[in-house]
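What follows is calculated from the coordinates using simple rules that are stated; it is not laboratory data. All figures in this text were calculated on a predicted structure; none of them were measured in a lab. Cβ atoms are built from the backbone, for glycine too; each structure is taken alone.
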Structure P
């Protein structure tokens with residue numbers, strides 16, 4: 001029987017905070033409880049924001065917390081070919097299309113559409129769905145603009161992808177969604193509209209990179225924050241389109257600040273290094289995130 005494989009996958013674009021510590025420690029504890037393996041992955045596909053210095057800080061913080069992981073660590077920046085191959089398969093299947101509309105142009109389009117009081121559809125995170133302009137362009141116009149060097153992103157044609165799959169999608173959830181969803185959860189990727197799969201400056205979006213990485217690392221259990229619960233629907237669709245294995249999922253509650261907001265790197269919230277410098281011990285961190293008691297997890 002294959003051993004369960006868990007992973008913690010931070011981005012090296014900022015310092016780890018208490019929310020990251022909770023997720024890393026929970027993955028580590030669940031891996032041990034299941035007699036499985038614990039892997040570390042550095043999500044540094046955004047080479048403009050991720051730095052070696054921040055990556056080394058992640059290693060220091062996790063080691064100080066007492067975590068141990070297998071070597072070598074998978075770094076996304078070293079595996080662009082893996083994402084390019086996955087993207088090529090989607091292009092060949094004609095379920096992605098080049099999207100030339102910028103974010104600013106999309107905002108203007110939506111604002112004009114809502115000017116008469118009609119509500120534009122939103123995704124589960126509350127962002128407006130991307131306008132259908134690029135999906136409706138002719139092949140000739142797409143080729144002309146690509147040959148002219150116009151910047152574009154690859155977007156998933158959600159309707160074409162659903163037709164290609166041709167069956168309802170599900171995942172097994174041992175945690176809980178925002179509304180308490182657990183057990184066998186129905187996936188509804190169409191709620192996200194035509195999501196970005198890759199950009200000119202980035203070989204894969206989070207959605208594409210995470211499913212490719214999890215498959216290549218033989219991840220059997222994905223344990224991550226509840227803010228990614230609904231995004232799992234997109235991941236299930238991509239797994240089906242690419243013929244990738246489906247891990248079990250466990251979405252945990254988020255660590256929040258005193259105002260009830262999710263902790264954020266951008267605000268410098270509760271950094272592990274800062275807490276360590278202030279005299280906190282690893283045991284203090286465990287108590288702060290509520291993992292100081294031995295727990296058992298069942299899948």
Structure Q
């Protein structure tokens with residue numbers, strides 16, 4: 001299996017890349033942060049580290065520096081993959097990098113417009129540029145898979161306003177991209193799916209709450225954090241999807257990590273099965289705070 005994860009530096013992208021490595025895949029770990037240069041995120045994680053984790057997991061990790069806002073870089077990466085393998089079986093679009101750009105619960109007339117428009121470029125334009133240059137490799141053989149990573153399924157976001165107009169547009173648009181790819185890939189036997197993790201214990205989130213993966217339960221934050229998940233949880237779901245010969249049944253859908261876990265009998269690294277979206281809709285939105293234990 002030849003896979004490319006756009007946005008593999010950290011978080012969900014890294015978790016998916018490593019899980020694909022556990023499945024024995026060759027994974028191009030694409031992103032902007034390298035050991036020589038950091039992106040505007042200014043985080044310490046690098047694509048080289050992700051590639052090493054993929055290889056340690058049993059696959060072949062290949063660091064692939066690429067800024068997906070630059071079509072020329074995306075085109076060059078596509079030529080690199082084609083020259084080495086002639087095809088691409090799995091494309092994961094997880095480019096984001098806009099954590100510092102949104103202003104929570106801020107109306108459009110107060111939100112910094114330059115930051116908002118930059119957020120949209122990072123969240124949407126990157127995915128379109130990636131698709132433009134890499135989908136020709138996905139359709140080289142029948143059965144290719146494209147995974148769009150977002151925050152919140154279509155059905156969840158459809159009836160809830162997500163923080164501000166820029167963030168809301170970004171996350172709904174990415175869901176729609178997966179639906180678009182499902183239509184464009186159909187004549188080639190391909191599958192397009194949108195996937196969302198739950199409350200993610202990413203490197204940045206752990207740092208933000210002043211905890212580590214070893215003591216994450218000690219964070220004094222929203223009770224939904226108790227139903228949080230590691231990036232490998234959604235990664236395992238994507239890897240199972242990639243290995244499913246009947247994966248076309250998912251095409252056009254927008255699903256969560258918990259839905260994939262239930263469908264494929266998966267758990268997180270601690271053996272639990274976090275269901276934070278269910279906790280939010282069944283407990284939190286009904287003014288409840290207790291009973292989270294039954295949701296992991």
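Quick one: distance in nm of label points 7 Å out along Cα→Cβ at positions 7 and 23 came out at 1.8 when computed from one of P, Q, so which one is it?
Of the options listed, only Q reproduces it.
Given that semi-axes √(5λ) of the Cα gyration tensor in Å, derived from a single structure, equals 28, 22, 20, which label among P, Q identifies that structure? The partial results should precede the final answer.
Working: P: 35, 21, 20; Q: 28, 22, 20.
Clearly, the read-out refers to Q.
Given a value of 25 for relative contact order in percent (Cα under 8 Å, 6 or more apart), calculated from one of P, Q, which structure does it belong to? Intermediate values should be presented prior to the final figure.
Numbers: P: 25; Q: 18.
Matching structure: P.
When mean count of other Cβ atoms within 10 Å over residues 167-174 is compared over structures P, Q, which one is greatest?
Largest calculated value belongs to Q.
When FRET efficiency 1/(1 + (r/R0)^6) of positions 215 and 271 (r between Cβ atoms, R0 = 30 Å, to 0.05) is calculated for each of the structures P, Q, which structure yields the highest value?
Going through P, Q one by one, FRET efficiency 1/(1 + (r/R0)^6) of positions 215 and 271 (r between Cβ atoms, R0 = 30 Å, to 0.05) peaks for structure Q.
Among P, Q, considering only FRET efficiency 1/(1 + (r/R0)^6) of positions 63 and 231 (r between Cβ atoms, R0 = 35 Å, to 0.05), which has the greatest calculated value?
Q
Consider the structures P, Q: one of them gives 2.7 for distance in nm of label points 7 Å out along Cα→Cβ at positions 71 and 111 as calculated from the coordinates. Say which.
Structure of origin is Q.
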